[in-house]
Structure P
């Protein structure tokens, strides 16, 4: 099957997830993504190369499960850019590429001699997409960030937690995922513009600014009403505040950290819930109508939590759904991957073959195209795995010349 992005080649310096997750989207739809890494530092450009999860007892720069996941479908070469020959090779690779992508701190490519002005000299219509915490302009542009730092500075961390407790944050590298999605969109939009006009450009993306776009209701509430997200009784991470519903939250169930989500959108949902629960408190006058029920959410949640706590989450989900109440068991990773037939049938976790790990499952894409669907033909590249493939096929080197470059420490 032909990929929607078969005609594009990406010279890719991205790592971790905020960048690598973006180019994985492009690779899965057919773009030729060629990862550039440093042979001297042995994978330390991307710490995920040698970090858990692992498939077995083997360790090393080629055994990181997260790296494999974020880079499935890509090619990987090494270039020691301290050497002039490596810079010449990179120049030639850029000449035959459509995009240069990176998520280093500000100025890294510039210091290596491959800033945007140099990239334009090499290829005038090149699309250069950079992705860092604060972008390349502005008072914070020289600061370096990490996922949790972006979340804190952008205010996301401030918005999550339980009443009268410290901020809980948004979990593992939430903005790495969101930053990757924004970066993938940015690359595609720049390529679309180039197709229409022949004009390349520099797309400067800041993960912190991307995080701020998720703050619409909170920023509006402060601007219009002068109300911060954290105030008496707020936020309540187990209760959704918008749109206004009651009950509308996450409730404990029997088992090890088991929970169920329940949302009563209207009076009919509430009456159906009350019919299933069938306890005296359901007839309490303060819960009879929405306005009073919404005002008494603390008491309502306490009663509902006491009802759900001794019950199994899937049984509770089934009983409430049968009555027409929106409800869902809070799924754990092993339940979604191994037990849920609906997600399994969607093909969200395909098996790919990695050169050293063998057959492993990775994240697929949560979308299907009827004519140009995504595919991941192989696992993530081992360090320098495709040096010979790329240099001989694209740049015309012989196998002997590639071997000599390796001996010289160029690749």
Structure Q
């Protein structure tokens, strides 16, 4: 548990050495105060508060959360029912931050979802949970039962006249469900393919009704914002981005893990201070800053703040904020191949660039890894990355999958070339 809960609002109640707080303990620690406050507010005021706080979606896209909510039709003539969905299907390779919140403080997620549902006047909410998160499911179901029994969920919450049902849905486990419209299709019992946008889910989502989809970490930010205020939340960040962030590090570092830190904490501080630096005998070579679907950054970028603008300016994305660290003894081609195989397997096959482009990239990388590649294969990989780039696909899976390939070719091309046998020179006739 954080010594100063106002500095670490996301993990203030989390202690891995014990079970998460039950309802009474959570309420004693200030839990559900945000809901009690919200139930006396105008829904549009809740949305405006979250918008003004500067909270950006923590699932990877980084869109302003309150602004996203504001697109939902409101008023007596708005379509009903409305739906709220939590994306808890955490499948980005190298990412494990939401699991910390689900297992450590499930009531925080529930409270955040109640506040968000009230803001858009949703009658029903779903938690779309990764199938393999069995401990998360167990603890979440227990917390949900307590919330219903305590009057925080169900009919006429605390005599306010507002009612909400919150239902856990265990996913079948496909990466494509991280795309919100594919998630909605899966929740409807359909194949998890992304939908063409517009219409956007805020207007026509689940069963054709207004729907908001946000990430676990995003929802967990809502209660402290509403309890402590916009200016307090903005003051937590070190740069223009507000709040704190669950940053992570995996790879051959001394202390892989997840830490709640101010938004804009420098990469070097996370890597060397919290993750302990590289293991003995290894040197830092590069990292993917926001999970597997982001571009590599290298030594020259280590002093950058981990915020949206700085990482984007450096040619990558903050994404989930959970870095995958590459050392000098790990084969870059093998690492990129491993990630590309995952993305190719997880493609829904809905559009040609993703379905065929990723499969072809896997074949080229396998040939290079086996020592059977040709120099022209590197140009083919470059072309494939452009073919799978933004604007050419239904969703962001293929553009994200191309990022580690294109950036590895940019920074580590020599590592690829070393694996390609030299071609004999053509004989003059």
For which of P, Q does distance in nm of label points 7 Å out along Cα→Cβ at positions 208 and 304, calculated from the coordinates, equal 4.5? Q
Here distance in nm of label points 7 Å out along Cα→Cβ at positions 40 and 88 has been calculated and equals 1.9, so which of P, Q was it run on? P
Computing volume of the Cα convex hull per residue in Å³ for each of P, Q, which one ends up highest? P
Working back from 1.6 (distance in nm of label points 7 Å out along Cα→Cβ at positions 64 and 376, computed), options P, Q, answer is structure P
Taking relative contact order in percent (Cα under 8 Å, 6 or more apart) for each of P, Q, which is largest? P
Computing distance in nm of label points 7 Å out along Cα→Cβ at positions 232 and 248 gives 2.2 for which of P, Q? P
Please state which of the structures P, Q yields 3.0 when distance in nm of label points 7 Å out along Cα→Cβ at positions 24 and 392 is computed from it. P
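FYI, it's all coordinate maths here, none of it is from the lab. From a predicted model like this one, the values you see are computed outputs, not experimental measurements. Cβ atoms are built from the backbone, for glycine too; each structure is taken alone.
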